[in-house]
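Structures incoming, each one as structure tokens.
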Structure 1
Amino acid sequence: MRETNNMKYAKGHWFRAIAFAAFALLPAAALAQSRPEPTGDPKLVMTIEEYEPKSTLKVPQNPVTRAKYPIIDVHNHQSLTPEPEKLAQIVKDMDALNLYAMVNLSGKSGKDLAEGVKNTKGKYPTKFIVFANLNFEGIELPGYSEKAVAQLVEDYKNGAQGVKIFKSLGLTVKDAKGNRVPVDDPRLDGVWDKCGELGIPVLIHTAEPATFFDPQDKYNERWLELKQFPDRARPPERYPTFEQLITEQENLFRKHPKTNFINAHLGWFGGDLVRLGKQLDRFPNVVTEIGAVIAELGRQPRFAREWFIKYQDRVLFGKDIWQPSEYHVYFRVLETSDEYFDYYRKRHAFWKMYGLNLPDEVLKKLYYKNALRIVPGIDKTAFPK
């Protein structure tokens with residue numbers, strides 16, 4: 001029988017379908033081997049970590065190496081037993097930055113705290129402020145609450161001007177039975193109430209960036225950091241969710257309205273200032289600080305500026321890691337209108353920074369006025385009105 005055009009078309013279509021199916025079934029390795037190798041300069045083949053483009057944009061540059069007004073840094077960490085030469089260098093660097101005073105959040109407790117106050121604040125009374133830390137060991141035992149409150153009072157008498165709660169509370173702290181200790185655990189209520197009674201603030205770090213709790217895929221904005229530091233990932237099978245931790249933290253704020261809380265790192269809402277503003281509206285006993293989150297502010301300069309003006313009485317200055325040169329980026333973001341300049345750590349921000357050019361009165365409140373209101377025992381006469 002003579003082959004018609006329709007039969008030829010059908011036959012050809014059938015062969016094409018067979019060929020496509022066979023191609024689809026090829027192992028991925030075989031397909032990879034069939035791909036051509038990159039050609040040209042080998043230097044053009046690189047990883048995302050290696051790619052560091054230099055901007056060709058020409059715009060006015062106004063780097064700032066000294067703050068316009070004296071600063072109280074409410075979020076820092078220093079050794080309690082520094083060598084005298086190292087401590088003197090820290091003070092020298094602080095003076096160069098116009099950093100009047102620094103809160104050392106790693107104050108520990110008991111004898112360690114008393115010794116740390118003596119070693120730092122004792123030598124430089126105006127430069128260092130020490131916050132105590134809580135010991136959660138034995139939280140499941142009868143009498144823990146009373147013991148914790150008594151230790152807090154002793155630390156206060158030994159010079160502690162506040163309390164720092166690390167992110168471990170709610171995230172990794174467990175009792176002797178292996179149960180997670182939530183942020184709003186009632187066994188700690190006495191401590192928070194005593195802080196309110198003594199008039200000292202609680203700087204509390206709850207949770208971590210929300211993206212640490214998200215899938216580690218191509219859509220995750222902190223993918224690079226999680227690749228470099230895999231232990232920072234918070235998968236749901238091992239950790240509470242971000243929303244669970246924030247709910248517990250807000251329960252804590254609600255239960256203790258007479259205690260002043262400093263919510264660390266903008267509460268991890270630097271990328272959602274609307275939500276942070278609503279939280280501050282609900283809890284008048286809460287303020288926040290900008291430690292380690294300046295990169296979030298520097299990519300939204302117009303809205304962040306409006307937000308800072310609106311909440312100018314509720315934000316304190318913080319830096320976190322002590323590296324003097326990194327303060328320059330903070331100053332430039334907060335004080336200038338500069339465009340498209342570098343942040344200092346790629347894994348936190350692969351984007352560029354823009355200045356907020358905050359008004360002078362807002363800067364004063366951020367740099368020192370709000371801290372003077374919240375943290376007791378700082379000489380107010382050392383600051384401009």
Structure 2
Amino acid sequence: MPDLGKMLEPLTAQGELFESLPESALRCLACAHRCTIAAGKRGICQVRFNTAGQLRVPWGYVAGLQVDPVEKKPFSHLLPGALALTFGMLGCDFHCGYCQNWLTSQALRDPAAAVAGHLIRPITPEEVIKLARRNRAELVVSSYNEPLITSEWSVAIFKQARAANMKCAFVSNGNATPEALEYLRPWLDAYKVDLKSMQAKNYRRLGGVLQNVLATIEKAHALGLWVEVVTLVVPGFNDSTEELFEAARFLCSVSPEIPWHVTAFHPDYQMTGVEFTPPETLLRAAEIGREAGLKYVYAGNLPGQVQEYESTFCPHCQKLLVRRQGYVIRAYALTATGHCPQCGAAIAGVWSTLPKRVHLDGHGVPLSVS
């Protein structure tokens with residue numbers, strides 16, 4: 001396999017998220033590391049680099065491209081039942097030992113992941129959207145690696161998606177800067193953040209800073225993006241009752257209407273010796289979320305084992321609004337204006353204006369919609 005960094009150099013464009021510094025150096029503003037990059041050097045992510053005072057950023061390719069349900073991202077309050085065309089590139093600004101997308105995220109750091117070079121597929125933003133339309137996707141999502149470090153490429157695709165009346169979303173570690181969020185906001189509808197821990201020491205192990213992620217959740221919500229948060233519950237890492245309460249209370253302080261997904265860990269990458277997250281732990285975490293005051297709490301990755309925590313209920317009258325099993329919508333009852341048909345309460349989220357057209361599994365049945 002040739003040097004992956006050299007292979008990717010032609011697949012770049014001039015970046016926009018940076019500020020110039022003396023002696024041809026620059027400061028990258030795509031993520032909260034705010035790397036100072038001297039001429040000829042790369043940022044922590046390894047994919048944004050300085051060529052004679054010019055920031056070069058990833059452009060013109062994908063390393064992952066797939067159409068699947070938006071519930072898989074996971075989003076539960078963003079057009080349930082819709083298909084999302086998801087694209088990703090290579091690189092990340094974190095180095096999580098349990099990363100489930102490590103082949104793409106760690107491709108320029110870990111020699112074992114260099115084979116990801118074979119996944120590179122040159123493509124244009126227009127071609128991405130053509131594929132989305134051909135597959136009847138209603139959303140375009142940047143994921144698989146950390147989308148913040150490829151923000152310029154995402155925006156190029158999102159501009160085309162908006163012109164085609166599609167929604168746009170990020171699936172991110174949340175290590176953003178205010179500048180990056182402001183840059184993305186005109187073209188972005190939804191932002192899913194991984195809140196990996198409430199302990200600063202845990203974030204240091206992963207290559208990040210807890211406060212930066214908390215600030216991103218607050219800023220994204222303040223900007224009017226639809227925000228959902230995921231915590232992968234890892235045994236012995238972040239699964240204590242105290243830490244889960246702290247995460248839920250923080251989210252509730254931003255907005256009790258932020259959906260919180262607590263999902264199951266499975267051994268992967270450099271953490272193959274850690275046990276699977278049992279369903280009992282997810283149920284405890286979900287109950288903690290509700291007790292803390294969050295209106296919408298979901299437990300994921302264990303279909304059929306987490307009781308009612310796969311589905312959406314009205315927080316006012318408890319009517320079942322969206323019944324799910326795994327990534328499949330079995331029934332849908334929200335009105336075209338996103339209200340509960342029983343009590344009339346507004347349900348936070350981005351909902352279909354044509355509820356009768358919401359895609360249900362073959363075994364699903366429409367619920368009454370008034």
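Structures compared: 1, 2; top value of distance in nm of label points 7 Å out along Cα→Cβ at positions 87 and 343, i.e. the largest, recorded for 2. If mean count of other Cβ atoms within 10 Å over residues 151-158 is computed to be 24.5, which of 1, 2 is the source? Label of the originating structure: 2. Thinking of 1, 2, which structure, once relative contact order in percent (Cα under 8 Å, 6 or more apart) is computed, gives back 12? Of the structures listed, the value fits 2.
When percent of Cα pairs over 34 Å apart is calculated for each of 1, 2, the greatest value falls to 1. Given a value of 0.20 for FRET efficiency 1/(1 + (r/R0)^6) of positions 143 and 327 (r between Cβ atoms, R0 = 35 Å, to 0.05), point me to the structure among 1, 2 it was derived from. Of the structures listed, the value fits 1. Of the structures labelled 1, 2, one was used to calculate helix-only ellipticity at 222 nm (-39500 (n - 2.57) for each DSSP H run of 4 or more, over all residues; to 500), giving -10500. Name it. Comparing all candidates, it corresponds to 1.
Here, each number is a calculation from the coordinates, and none is a lab measurement. Nothing here was measured: the structure is a model prediction, and the numbers come from that model. Cβ atoms are built from the backbone, for glycine too; each structure is taken alone.
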